[in-house]
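The structures come next, written out as structure tokens.
Please treat every number below as a calculation from the coordinates, not as lab data. These numbers come from a predicted model, not from an experiment. Cβ atoms are built from the backbone, for glycine too; each structure is taken alone.
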Structure 1
Amino acid sequence: MSLLDIKIGKSVKIVGFEGGKGLKTKMTRYGLYPGDIARLLRVAPFHGPVLIEVSGREIALGRGVAANVQVESI
């Protein structure tokens, strides 16, 4: 499942990224790695970005990117 499939407030484990090398590079620049625990904080209306918390940092991701972040329940 992707970040877009979880409910606000739920914590999940990042298991990987669907996409090319560019997406993986972008995620590592944000400090997101497989194995990290992320919590969905907010989903902006009108197809806006999603806000997640990882390791005490808040990170905003566009929905297209969030759809490619694969997660699993913990």
Structure 2
Amino acid sequence: MTRDERINQQVEGAGQLYKPVMLKAYEGTASPRSAIKAHCLVCVGYKRDEVTHCTGFSCPLWAYRPYQNKGGEK
């Protein structure tokens, strides 16, 4: 499978909600924050709650992941 085919597969799997951020990330036009969001969403199968409750503490992007509860754990 070529890189373009893999990218198309990832973008289609993201669904309509996350498709724009995925396209920008793969095109290289996303901000660093958006690229991290795209990475995290791919990692957890496009489940936003899984990003919020990520337990991948050894991931170098863990401290930068989106959807964190800035007020502390509830």
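Taking distance in nm of label points 7 Å out along Cα→Cβ at positions 3 and 51 as the measure, the highest value among 1, 2 is held by 2. Given that helix-only ellipticity at 222 nm (-39500 (n - 2.57) for each DSSP H run of 4 or more, over all residues; to 500), derived from a single structure, equals -16500, which label among 1, 2 identifies that structure? Attributed to the structure labelled 2.
Which one of 1, 2 has relative contact order in percent (Cα under 8 Å, 6 or more apart), as calculated from the coordinates, equal to 44? The value was obtained from structure 1. Where does the value 41, 24, 20 come from, among 1, 2, when Cα extents along the principal axes in Å is the thing being computed? Corresponding structure: 2. Out of 1, 2, which one gives 2.5 for distance in nm of label points 7 Å out along Cα→Cβ at positions 27 and 59 as computed from the coordinates? Answer for the origin of the read-out: 2.
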